[in-house]
Structure P
Amino acid sequence: MPSLKELRARIGSVKSTRKITSAMKMVAAAKLRRAQTRAEAARPYAEAMQRMLAALAKTVADRENAPPLLAGTGSDRVHLIISVTSDRGLAGGFNANIGRATRRLVQRLEGEGKTVRLLPVGRKGADYLSREYRDRIVERIPGSAGKDVAFAAAEELGARVAAMLAAGEFDVATLVFNRFNNVMSQTPTEIQLVPLALPSNDNEVGPDEAAYEFEPDEETILGRLLPRNLQIQLYRAMLESAAGEQGARMTAMDSATRNAGKAIDRLTQNYNRTRQANITRELIEIISGADAV
């Protein structure tokens with residue numbers, strides 16, 4: 001049985017841990033509101049831009065001079081997977097979910113005979129994937145490190161992906177990220193970035209499709225807008241991931257704080273029982289000594 005000193009030390013340690021987890025919960029809650037607002041504000045714009053470009057691209061997808069971001073390389077042999085995670089842990093299964101989703105995608109593609117290359121965004125995702133797929137990682141892209149996501153980061157990442165495509169380093173690019181639903185739920189989501197995913201039927205395009213006359217021509221417009229759309233989709237994913245990270249961390253720290261409280265109650269109960277047993281034993285010894293005299 002632990003001594004009273006050991007129990008006091010354990011209780012003090014768990015109380016210190018509870019203070020830390022409670023503080024982390026409050027910090028995450030404070031950051032969540034801003035991150036959630038930014039993610040929800042970016043979502044309609046990114047989705048509308050994707051639909052609009054898909055409607056426009058239907059008319060030029062089969063032309064020989066179609067932009068590379070629209071038509072790709074004409075092959076699907078080499079796949080680039082961009083997985084977005086956080087730089088920090090203590091967020092429950094937030095990062096592990098993206099790691100598992102990416103691993104399943106890698107296994108499926110390699111099972112089909114494809115070559116897979118990885119471009120992880122965020123330290124936790126890079127660490128997870130390097131355990132099994134170190135040789136497939138092209139580059140480790142740092143995340144936001146808990147700070148507000150800057151559009152410049154998405155611009156740099158978009159330029160990196162476009163340069164890799166121009167150099168023929170991949171044929172198809174897929175983005176994997178956590179879509180923010182609410183504080184308790186984030187959904188791993190896959191979006192094909194290159195070539196641009198076109199609707200399989202007219203009903204998928206929505207109200208953005210109409211008969212337009214373009215000035216300049218469609219190829220020129222797409223050549224200018226497709227790189228921007230790539231950046232917008234990456235930025236949207238990074239914002240969704242940032243909001244999901246804070247929500248997951250707040251939930252995880254709330255659970256950890258409650259568990260610490262329960263552990264303190266159990267340790268305190270054990271401490272009181274041990275103390276009572278020691279007092280009882282000492283009284284017995286005193287009484288026994290008095291009787292002997």
Structure Q
Amino acid sequence: MPTVTADDGVRLFFEETGSGTPILFVHEFAGDCRSWEPQLRHFSRRYRCIAYNARGYPPSDVPPQIESYSQARARDDARCVLDALGIQRAHVVGLSMGAFATLHFGIAYGYRALSITVAGCGYGAHPALHAQFQADARALAKRMLEEGMAKTAATYGHGPSRVQLEAKDPRGFAEFIRNFSGHSAQGSANTMLGCQAQRPSLYTLVDEMARIDVPTLIVAGDEDDATLEPSLLMKRAIHTAALAVLPKSGHVLNLEEPELFNRLLEDFFHQVEAARWAPRDAKSAPLSIWGPSDKP
């Protein structure tokens with residue numbers, strides 16, 4: 001079983017396929033490396049594709065202490081995978097929890113990224129929702145430990161931003177629920193408590209995001225309401241960013257619309273690799289990241 005070792009000794013399971021320019025895929029909270037199968041099958045024809053399970057997601061290690069889980073750990077684990085595989089730079093693609101890790105990777109380790117893709121990012125980020133998100137995350141962790149993952153998958157897994165996948169691809173949704181149900185309750189709860197419930201709001205990271213100079217693609221579903229305003233914030237803050245909004249789409253974008261998602265990524269990668277991805281023309285930018293206004 002292939003694993004790499006993180007800075008603190010935690011072993012991370014990974015899968016690798018294809019050859020060429022590397023792409024690192026970073027999964028969402030309810031997923032794992034299997035969630036990227038439509039992308040691994042497509043991009044491995046021309047790229048070296050790596051997907052790994054975050055700490056807390058077997059067969060990766062499940063550290064029992066909450067202190068082993070944090071946004072910084074999630075960011076650094078992505079770097080550790082690249083380090084262990086001898087990869088200096090890669091396209092880094094993340095969804096939801098993985099998108100937060102990818103964004104933080106771009107902030108801290110932009111020099112290691114050919115590009116970053118931040119998809120479905122923003123849950124709990126808005127200042128009006130941040131405290132409630134933290135409370136909800138703690139409550140969800142408690143339910144996972146008390147009721148187990150099958151019950152969690154039957155409730156959280158059927159949330160308002162996931163019913164779109166169920167409607168579009170019932171078979172794929174059933175597979176998602178089966179996989180989610182098999183996750184470690186301890187690992188998922190610790191991830192929720194140590195990483196999700198304690199991560200900083202994107203609205204406090206505007207200055208850090210503004211320093212990102214790596215090509216960035218932000219992707220959101222138009223029915224994934226919690227990510228729409230944060231996606232606009234990131235687009236306005238990151239001068240190398242483009243924003244794609246997928247119509248009639250929820251949270252699990254890469255599974256809901258795999259062909260469209262892959263096409264967006266492929267075109268993005270091609271432009272980056274051809275040195276055609278330029279920063280936004282300063283003359284076109286609003287005076288405020290909050291919108292086309294002269295007041296923040």
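Values quoted throughout were computed directly from the atomic coordinates according to the rules given, and no laboratory measurement underlies them. Source: prediction; values computed, not measured. Cβ atoms are built from the backbone, for glycine too; each structure is taken alone.
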For 2.9 (distance in nm of label points 7 Å out along Cα→Cβ at positions 30 and 262, calculated) the corresponding structure among P, Q = P
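Can you say which of P, Q returns -22000 when helix-only ellipticity at 222 nm (-39500 (n - 2.57) for each DSSP H run of 4 or more, over all residues; to 500) is computed? Don't skip to the answer; put the middle values down first.
Details: P: -22000; Q: -12000.
Considering all the candidates, the number was obtained from P.
Who wins on relative contact order in percent (Cα under 8 Å, 6 or more apart) among P, Q, i.e. which is largest? Walk me through the numbers on the way to the answer.
Numbers: P: 33; Q: 18.
Sorting by relative contact order in percent (Cα under 8 Å, 6 or more apart) in descending order puts P first.
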Working back from 33, 43, 21, 4 (P(r) over Cα pairs in 10 Å bins from 0, in percent, for residues 94-133 alone, computed), options P, Q, answer is structure Q
Looking at structures P, Q, which one was Kirkwood radius over Cα pairs in Å calculated from, given that it came out as 22.3?
-> P
